[in-house]
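Peer 1: The following blocks contain the structures, represented as structure tokens.
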Structure I
Amino acid sequence: MPVMRIQLDSDRQAARRIMNLHLAGRSDRASVDAAREAVWRHGRTPAGEPVFVGVTNGEPVRLLYDVEVYLEAEPRRI
């Protein structure tokens, strides 16, 4: 299944909090929902839950999520 990488803008304090949640085996519902919405905005259909990958080191800090997406097939032509 194809995977789409989503980058969400954040601030360093929120990114640190979300990273700590991930390391504790939990997730931040708001950022997971935002990643899913970003997939929809890109015209794809999510096939599963967004998976937290990490954060960027640059400015602005971004949260990284991988989301499996469905490949939309065009209808067959006869």
Structure II
Amino acid sequence: MRKKYYEDAKENAVFERCADVITSLILKYGPALKQKWNLNEWIRNIQAESIWKDIACKRYQRYFIHMMNMKSALV
């Protein structure tokens, strides 16, 4: 016995067919999409790490230049 979603038998059949198609698409493309999303998340994390490393390097460079200027001012 089939589950009844709609009163009209045609609408019920269309809904079940739609659910079947969506389920098959999820089963077919789901793993690839999940892998793509994981890859995108990984790339975003690397980009964020790269930005923070870049900021830290610039700060250390400014600190080093400042210390060199202080050293030359004392001499």
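Peer 1: When Rg/Rh (Cα atoms, Kirkwood Rh) is calculated for each of the structures I, II, which structure yields the highest value? Could the numbers behind the result be given before it?
Peer 2: On the way: I: 1.09; II: 1.64.
Of structures I, II, the maximum of Rg/Rh (Cα atoms, Kirkwood Rh) occurs in II.
Peer 1: Have a look at I, II and say which one yields 0.7 for distance in nm of label points 7 Å out along Cα→Cβ at positions 6 and 38, as calculated.
Peer 2: On the way: I: 0.7; II: 3.8.
This value belongs to structure I.
Peer 1: helix-only ellipticity at 222 nm (-39500 (n - 2.57) for each DSSP H run of 4 or more, over all residues; to 500) computed as -33500: which structure among I, II?
Peer 2: Of the structures listed, the value fits II.
Peer 1: Using distance in nm of label points 7 Å out along Cα→Cβ at positions 30 and 62 for the comparison, can you identify which of I, II gives the largest number? Each step should come with its number before you reach the end.
Peer 2: Numbers: I: 2.1; II: 5.0.
Sorting by distance in nm of label points 7 Å out along Cα→Cβ at positions 30 and 62 in descending order puts II first.
Throughout, read-outs are computed from the coordinates displayed, never taken from laboratory work. Since the structure is predicted, the reported quantities are computational estimates derived from the model, not experimental observations. Cβ atoms are built from the backbone, for glycine too; each structure is taken alone.
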